[in-house]
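Participant: Next up: the structures, one after another.
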Structure I
Amino acid sequence: MARPTADVSVRVAWAADAEEIARLQVRAWRQAYDGVLPARALESLDVAAFAAQWQQAITRPTEARHRVLVALDRVTVTGFVFTAPADDPDAHPKADGQLAELLVDPDRTRQGHGSRLLQAGADTLRADGFARATVWVTSTDDVLRGFLTDAGWATDGAHRELDLTGDGSTTVKQLRLHTDLRQD
């Protein structure tokens, strides 16, 4: 007797996915930034505003190489990745792409969704002609950094500090990881 297989996949996001992507992002950010951002700032994250931005990114991207992919468990969005040309000052405009956002539902981690999204994101960047991919990771996020380094990504020495509130009272340090997308 054949064993049933899980119905999991990654596909290009549809306009109808925007609200679920936004819900997932707000939920993940509230967890990731708990203790970093003030509680009122986390509570003020607006799913509707995020959904409108994702709707725009999916249906009218600012550039053809901006792509949103979603991980699915049956029909439920369990994560997403947003790929784009890298926008760092030292990025090569034609050779460097980025994973601008890579999130998995906090309740659905360690189920393979992140690995599928990471591979699909890299494949998408490669198909768009990029030779290198980068991603920024919060310096204290050992889990994500470990996940990426286990997948072959490495730090490249770049780092930055983001001012999350605009007044310098709440900053987050990030480091950049990269991987070579060229096939041997």
Structure II
Amino acid sequence: MSSDDRERWDRRFREGSHTQLLAPEWLAALDDEIPREGCALDVAAGAGRVALWLARRGLDVTALDISPVGLDLCRDTARAEGLSVEARELDLEHSTLPAGPYALVSCFRYLQRALFPQMRERIEPGGVLLCELPTRRNLERHDRPGARFLIETNELLTLCAPLKILYYREGWIDDRSLACVLARKPG
């Protein structure tokens, strides 16, 4: 991402946009499949809604994002709640992901197809990948995000291969067309 992207996200977080800290409701149905211990990596964490949810479950979370403003919000909430979250600024387009291994890697509402091999590699045997990405159908109701940040029908399944799919849903959730997946690395 460029410095323009960083500035744009910093501005959005300062203005209160994208600062909702509640995790997506669909995660509750997967409670038994999502780890409660070990290390987790939240890619493009923003203000930390998923990172904080994972930390509340008992995971030691590393939250990555390009926006220092979003990460400060995540740090402040984690500190106030006594949660184990390390928030690290990282330009995902020009850096590699931390080595891991992780019991869980998550990526919500951020599409960079080239990251999927790294995310799969960072998962420990028996660990999981957890993703929620907007689909091209989202353009039927919304102008944003733009087409380059949207996946095609069933594309998330392909991006997760060869992981074992434990949960997959694609459709309208809270007025957004989303693809959601929980996939396990054999082990």
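Participant: Compute distance in nm of label points 7 Å out along Cα→Cβ at positions 68 and 100 for each of I, II and report the one that scores greatest. Before the final figure, lay out the partial values.
Facilitator: On the way: I: 1.1; II: 2.9.
Sorting by distance in nm of label points 7 Å out along Cα→Cβ at positions 68 and 100 in descending order puts II first.
Participant: For structures I, II, calculate Kirkwood radius over Cα pairs in Å and state which one comes out highest.
Facilitator: I
Participant: Assign the value 2.6, calculated as distance in nm of label points 7 Å out along Cα→Cβ at positions 12 and 52, to the correct structure from I, II.
Facilitator: Checking each candidate, the match is I.
Participant: Turning to a different aspect of this structure: From I, II, which structure was helix-only ellipticity at 222 nm (-39500 (n - 2.57) for each DSSP H run of 4 or more, over all residues; to 500) = -9500 calculated on?
Facilitator: Values: I: -9500; II: -7000.
Matching structure: I.
Participant: Starting from the value 20, 15, 10: which structure in I, II was semi-axes √(5λ) of the Cα gyration tensor in Å, for residues 44-123 alone calculated from?
Facilitator: Clearly, the read-out refers to II.
Values quoted throughout were computed directly from the atomic coordinates according to the rules given, and no laboratory measurement underlies them. Predicted model only: the values in this text are computed from it and were never measured. Cβ atoms are built from the backbone, for glycine too; each structure is taken alone.
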